[in-house]
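**Q** Structures are listed in the sections that come next.
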Structure P
Amino acid sequence: MPGPAGRKPPADKYDERRRALAESALLTLGELGYAKASLREIANNSEFSHGVVHYYFEDKHELIVYCVREQKSVCVRRYDGVVADSTTPDELAAGFADKLVETLTNDAAMHRLWYDVRTQSMFEDRLREVAAEIDGWLEDMIWRIVSRYAELAGAEPAMPPSVLYAILDGLFQQALIGVTVGREGVLDELRALVNALMPTMITAPVAAPA
């Protein structure tokens, strides 16, 4: 809460409260989207008052950018364990697919917000920088996964990073739409498609010397 005379609390407590507010706001933002959300609406659907939310975030734009950047900074490291621990291509593909299903199950609201922000960035100048930044993070994440998959297979990625990202991001977005509308079997379908697509994203494995 604000200190005497409106002074802000120490930086660590201030950042901690901003994170707590962002986590509380995320579900509402995921349901309402960028256009419909307001600080007051967000406060009405959280345990925080409008005054507290406005104290820590100047407007909904600042809050939404903070939420998306914080959540995606965690998301892009979610697959690091799979990349590091997998010892075969099939193991990596299966682990990657399982993690995608897990995040769709647990974090659908956050992903809806991200896609909304990315779409709105074509119309809102203030969103373009963060959208481009996060797209870069996600493209790098996909490149790490496919590069390691190729390495385990004794091959090379068959497409540039931007194309690999576009394919897997499109697949993920379609699965998110399916989850949002309650389509049955969408998660099993995603898992199967990822496992089937990964081999197409690398060159033919190098044959072992005779």
Structure Q
Amino acid sequence: MAPERPRTPYDAASLVALAADVFTRRGYDGTSISDLARAAGLTKSSIYHHVEGKEHLLRLALERALDPLFAVLDEPQAREGAALARLEHVLRRQVEVLVRELPYVTLLLRVRGNTETERWALQRRREFDAVVAGLAREAAAEGDLRSDLDAALVARLVAGMTNSVVEWYRPAGQRAERGTRPGVQHLADTVVHLALDGWRAR
């Protein structure tokens, strides 16, 4: 008789990673604690030993996406200097965070506001987008971006382009279509060029 395979030990951090994957694949509403327990090979009581429940896991997973994004706004390059340079820095770092925290950002972009935690996450996303739009308005006022374009609208279009990366980008070691795994720096450079080249004041 073959020996029983040892279960992978789980802590709170690894449970959050597993939950982010399951929530993304099944949807938060379509996932139960029993589903998470089966995916982890644990009992429900073992999960409750680490976290308060399903929504707590969702909150922790979404924080893994949102906290690094807001940390970017506190970096010196995002707070000092010309608005256009600050905007470029934020866009570049946003791409880097997206790639580094890809499973959690993917989950963030799937939430629909059906729970208190989801509504909190959506509000935080709006706050981040408002900062980006504010930087764009400052850059237009300083003469570096076109003033005839709606800064908030263009910022939303840029966010849509940036966030679409989660639909196709796969880190090294995962299957990806040929030619769809550029380096992070090249990806960030491309996003910045596409976002800003048609927006700059001539």
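**Q** Using volume of the Cα convex hull per residue in Å³, for residues 98-193 alone for the comparison, can you identify which of P, Q gives the largest number? Kindly include the intermediate steps, with their values, before the conclusion.
**A** Values: P: 99; Q: 115.
When volume of the Cα convex hull per residue in Å³, for residues 98-193 alone is calculated for P, Q, structure Q comes out on top.
**Q** Hey, another quick one. Once FRET efficiency 1/(1 + (r/R0)^6) of positions 106 and 122 (r between Cβ atoms, R0 = 30 Å, to 0.05) is calculated for every structure in P, Q, which label goes with the largest value?
**A** Of structures P, Q, the maximum of FRET efficiency 1/(1 + (r/R0)^6) of positions 106 and 122 (r between Cβ atoms, R0 = 30 Å, to 0.05) occurs in Q.
**Q** Out of P, Q, which one gives 2.2 for distance in nm of label points 7 Å out along Cα→Cβ at positions 34 and 74 as computed from the coordinates? Before the final figure, lay out each step's value.
**A** On the way: P: 2.2; Q: 4.2.
That value comes from structure P.
**Q** Quick check: -20500 is what I get for helix-only ellipticity at 222 nm (-39500 (n - 2.57) for each DSSP H run of 4 or more, over all residues; to 500), calculated from one of P, Q. Which structure matches?
**A** Computing helix-only ellipticity at 222 nm (-39500 (n - 2.57) for each DSSP H run of 4 or more, over all residues; to 500) on every structure in P, Q gives -20500 only for Q.
**Q** For which of the structures P, Q does the calculation of mean count of other Cβ atoms within 10 Å over residues 58-65 return 17.8?
**A** Value 17.8 for mean count of other Cβ atoms within 10 Å over residues 58-65 corresponds to P out of P, Q.
**Q** If you don't mind, another one. From which structure (P, Q) was FRET efficiency 1/(1 + (r/R0)^6) of positions 18 and 170 (r between Cβ atoms, R0 = 30 Å, to 0.05) calculated, if the value obtained is 0.95?
**A** Q
**Q** Now, a different point. Assign the value 19.5, calculated as mean count of other Cβ atoms within 10 Å over residues 66-73, to the correct structure from P, Q.
**A** P
**Q** In terms of mean count of other Cβ atoms within 10 Å over residues 82-89, which of structures P, Q is highest?
**A** When mean count of other Cβ atoms within 10 Å over residues 82-89 is calculated for P, Q, structure Q comes out on top.
Every number here is computed from the coordinates shown, using simple stated rules; none is lab data. Just so it is clear, the structure is predicted and the values come from calculations on it, not from any experiment. Cβ atoms are built from the backbone, for glycine too; each structure is taken alone.
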